Structure P
């Protein structure tokens, strides 16, 4: 992924975030000149900065943010997940998409509600809004966006999942995980959830970037085709947004469905990934 360095370009991330929000809020296509004027920079500078991040121009990126884009994805980039027996689910693994390594807490650890765990956290600037990230000594365990909720609400949401854990504000401890996520480097995840949830999240991790699937596909993939509603609940409880790609799950009709951190964030994530895939294909 070709994103600017998180630690050195926070101003650029703010600009990209504002540009995405402005594009998403506009009922009509925005010209590069108009968008650049609102961002307070020259059209050339915005075009260069945006293309460096997304791989495509702001004008082309707008196409990926349209409401019809989700339906196009379900028609052209719908992936049928393999069944549990064939997909190698349920085991520590390395994922193809963002060079992720992951391991899950045991059922006993889950029952203790985080007791004995120390979780470091920090706030970071990303193009998808203010981002709260948390990590244990075993890896990144939570990532949430505060674009459509307050920082306090996002913090309360994530910490309530493991109420007995000890939380320490330490952005320097968490920063390497965010840098790896943005830059596409090696990254370890520590999945904190019930066994059924972890099974669903593991299935999510097999969805390639730029592709989408459905809730019923996931239910079949984990060997429980009738558990579509329970799958939807588990998808919504995914604690590591973006990296465990619950945003890649759509309804059969191509409708967006819900997203825990807001539909505008979901559209931006899907648009970014589609732009990256298309840019890579154009450059091949």
Structure Q
């Protein structure tokens, strides 16, 4: 790492942070009214409310502070920020700040499915890829299938990727590698999906090609408010696919981690069915699963 030296100046409000090489061709003088949208270092420094102005030229960065703090309390913190930013971008050019994708792995109720959660939004909605042949217009899923032969299905929703594996490996053997692979893929700015995502509000509409009846709308509303958030948190998706008024049976489409999950039947009977029977007993007495 290029160590930055801290130097005082004749102006007590200004401190210099000196590198061992030229940082920039020419110079930059920036204040809080300047356009810093393509200068990541300035964005980081102006995150500190006491930073008033920044001057960058030759091999140093001069920071002017307000009177609200003393240098002895903040100079080391600014030095660390500058060192980190110069490590990522040794030369200061106008450049868009890269999004940083922090990825963590999370188990789901389905032991075959692992959920990889991103700190950034991936898509607005969801896409489900059941086979390698379906992945042509979903580049992230296609790459996962090509890289990992054990991958059976990929479900991408909002800020996570849920991958379902076959029985040839255990997650503890491959989880860390896949997490790093997905993080690197996203960090390089590659496309997640070229397919139009399905919307969460009524994801089943494209499948059944019909509008909900008033009774189905009531069932769907209870699902959306009380059940869907918990299911989505486990890397899955649940939607009303069919309703039989005569038997008061609601059939649910299970997608993502829920599809094929050994505990999904118990969850439907023990949790979802009970919730629906409690809120709308006049409509629902039974719940059945349909795997997506």
Structure R
């Protein structure tokens, strides 16, 4: 069932759980993640990031995710990830996505507030949730981070009415191993200054035990997970081609990735929401 981000994250916070935001790059991984959520009886977030949008038009990806969400027996949020353009957010809304991220983290705070507020205004009018970001989550081996200032987090959350806030506390995008060092004191200061569910991008770089601890003991309700699942996809693809070097049909080749991705996604869902199952 199609769901907005806000109620899914609110229930996760209430239960001491978190929900994975799985980064989608095509049909096979989107299908695998949805099957995993169905098997576990848990909600999930299917995310369309800038890389996927550069490869496949949003006009193709959004209906694909809408189909999966509408036919799934569990809540599925369809989410625009890391949009820096208000018009792109409007387009995603028109195409039926149930959650929008306006990433104004690169802007001066006043401009971030103004543009995020505008996205919240038209999104909430349609029952769609909004994630914002303050501070900058960098990239492993690439762009550096800017830690989130708690007072700026408070201002962005309070003055925009957003539903979730992405923060920078040691997390990095595109880490290929669990090497992130999360600053718990900085995270606690942000929690004290705000009241909304928090989001950690670069979740693949956070060790599993720490993800569980953060989900259970903080207001972090969403972990964005892409790199470790893309590594699963790549390994399954190489293994399948090694077993069947004669194959040339893309459907046969890509289908080999679905079961491994489903199992990896099930493990992550269980990790972030152990025990009983939410009722959203």
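When you work out distance in nm of label points 7 Å out along Cα→Cβ at positions 51 and 131 for each of the structures P, Q, R, which one comes out largest?
Largest calculated value belongs to Q.
If helix-only ellipticity at 222 nm (-39500 (n - 2.57) for each DSSP H run of 4 or more, over all residues; to 500) is computed to be -13500, which of P, Q, R is the source?
Clearly, the read-out refers to P.
When distance in nm of label points 7 Å out along Cα→Cβ at positions 11 and 219 is calculated, the result is 5.1; to which of the structures P, Q, R does this value belong?
P
Bear in mind that the values in this text are calculations on the coordinates, not laboratory data. Just so it is clear, the model here is predicted, and its values are computed rather than measured. Cβ atoms are built from the backbone, for glycine too; each structure is taken alone.
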